[in-house]
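The numbers here are math on the coordinates, done by the rules we state, and not lab data. Model, not experiment: these values are computed from the prediction. Cβ atoms are built from the backbone, for glycine too; each structure is taken alone.
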Structure P
Amino acid sequence: MQTYDLQANSLRELNAALHAQTADTNQTAWEIVNPRGSHAIAVGLDAPIEVEVKGSTGYYCAGMNKQATVHVHGSAGPGVAENMMSGTVVIEGDASQYAGATGHGGLLVIKGNASSRCGISMKGIDIVVHGNVGHMSAFMAQSGNLVVCGDAGDALGDSIYEARLFVRGSVKSLGADCIEKEMRPEHLDILRDLLERAGSDAKPEEFKRYGSARQLYNFKVDNAY
């Protein structure tokens with residue numbers, strides 16, 4: 001395992017070393033100690049490596065991730081796994097605003113709670129939050145799955161497209177064009193797989209599904225001013 005101390009070495013050097021890894025690297029295991037809430041830790045990775053961050057991080061940890069597994073043993077600041085393409089990002093603690101924003105693929109797991117705008121404009125990413133999410137989560141979510149094992153705040157799924165939202169707890173309010181939808185067997189299968197991969201013992205049957213009513217897809221003259 002490669003151990004990197006951010007108290008003794010620079011973040012720029014760390015990310016340069018991680019970016020230098022290729023698909024056939026033999027340096028597949030990395031440990032980052034003393035992160036001290038630094039921003040942009042392990043961003044832009046594009047190799048099948050595993051990165052363990054021993055502490056909490058600042059902005060944009062694991063942003064633009066491809067292939068890599070990033071495991072944060074703490075909490076994460078705004079924009080964790082932003083624009084993620086593939087791979088896995090696991091946050092043991094809480095995540096701040098817009099976790100997984102614009103994510104195209106991969107799996108983001110948040111063991112604690114997520115703040116506002118979790119999954120905003122998600123484009124294929126799978127997000128599993130063991131706790132609660134804040135207001136405006138999945139705003140303009142286009143595709144992918146957002147699983148919330150706790151409660152959801154105001155305006156869930158506002159202006160949603162074709163993403164699937166699964167919530168086990170209460171929803172404070174639904175956003176524009178977001179409605180509760182039927183939970184069919186194929187959705188239970190999707191949910192069961194995601195919960196298993198995220199290490200959650202929640203049961204798929206305990207969740208409700210939400211999605212687009214598809215009333216905002218076409219122009220309606222009655223909505224014009």
Structure Q
Amino acid sequence: MYRVLIIEDDTDIASAVANQAKSWNLEVSCVSDFRNVLSEFCAFEPHLVLLDITLPFYNGYHWCQEIRNISKVPIIFLSSAADNMNIVMAMNLGADDFIAKPFDASVLMAKVMAMLRRSYDFGTNTTFLEHREAILDTAGQTLTFHHEKISLTKNEYRILFCLMQNKGKVVSREKLMQSLWETDCFVDDNTLTVNINRLRKKLEQSNLTDFIQTKVGVGYIIV
């Protein structure tokens with residue numbers, strides 16, 4: 001089932017679009033916290049985004065850029081500000097389509113379904129893990145924080161992936177080593193320590209301090 005995220009502060013419009021999408025057997029979520037749209041995006045992992053321009057706190061152009069920094073997910077703008085300047089700006093920022101309000105619900109859903117088919121019939125799903133605005137793209141194996149991509153080695157990625165998957169839980173050193181062994185890379189206790197230290201240094205250089213905390217004698221935790 002495809003997932004569609006609706007970023008629209010007009011609750012009547014959001015509800016109407018959501019109901020229409022559900023009738024097409026789509027899973028739908030409407031953003032509720034317009035300060036933290038990216039967090040809701042990462043948590044829901046949508047296959048397509050419907051995005052208004054005029055929103056509380058930050059406009060749709062801002063969130064289009066934020067999403068484009070970490071994802072190629074299709075984005076369709078829905079806006080009454082359908083003059084040429086806004087349409088051109090939306091497309092230049094990474095939108096895939098622009099539909100003017102008021103719109104016909106059946107036409108909107110036909111466009112949504114066509115875009116989903118084009119994007120995913122031969123594609124793969126992408127999963128994101130997010131913490132403290134740091135976003136781990138598991139498809140590209142990259143970490144992004146405030147528009148900056150942080151390069152990770154294979155071992156550093158596997159360590160961070162395991163910790164972020166278990167956010168809020170202590171992960172033992174043994175479990176981390178096992179996750180690295182799954183990639184056919186034998187890692188002993190000393191090598192794990194070296195990798196953890198290098199990863200922490202990279203995170204701190206990007207202002208992600210205390211991102212990985214040590215539980216002495218047990219393991220590591222992201223809280």
Out of P, Q, choose the structure whose coordinates give mean count of other Cβ atoms within 10 Å over residues 128-135 equal to 23.2 when calculated. P
Just checking, which of P, Q has the largest value of relative contact order in percent (Cα under 8 Å, 6 or more apart)? Q
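Starting from the value 123: which structure in P, Q was volume of the Cα convex hull per residue in Å³ calculated from? Before the final figure, lay out the partial values.
On the way: P: 123; Q: 132.
The read-out was computed on structure P.
Can you rank P, Q by distance in nm of label points 7 Å out along Cα→Cβ at positions 80 and 136 and just name the one with the largest value?
Once distance in nm of label points 7 Å out along Cα→Cβ at positions 80 and 136 is worked out for each structure, Q has the highest.
Comparing P, Q, where is mean count of other Cβ atoms within 10 Å over residues 96-103 highest? Please report the intermediate quantities before stating the final value.
Working: P: 25.5; Q: 15.9.
Ranking P, Q on mean count of other Cβ atoms within 10 Å over residues 96-103, first place is P.
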Calculated from one of P, Q, helix-only ellipticity at 222 nm (-39500 (n - 2.57) for each DSSP H run of 4 or more, over all residues; to 500) reads -3000, and the structure in question is P
For 1.4 (distance in nm of label points 7 Å out along Cα→Cβ at positions 24 and 48, calculated) the corresponding structure among P, Q: P
Structure with the greatest value (metric FRET efficiency 1/(1 + (r/R0)^6) of positions 8 and 112 (r between Cβ atoms, R0 = 30 Å, to 0.05), set P, Q): Q
Here distance in nm of label points 7 Å out along Cα→Cβ at positions 16 and 104 has been calculated and equals 1.5, so which of P, Q was it run on? Q
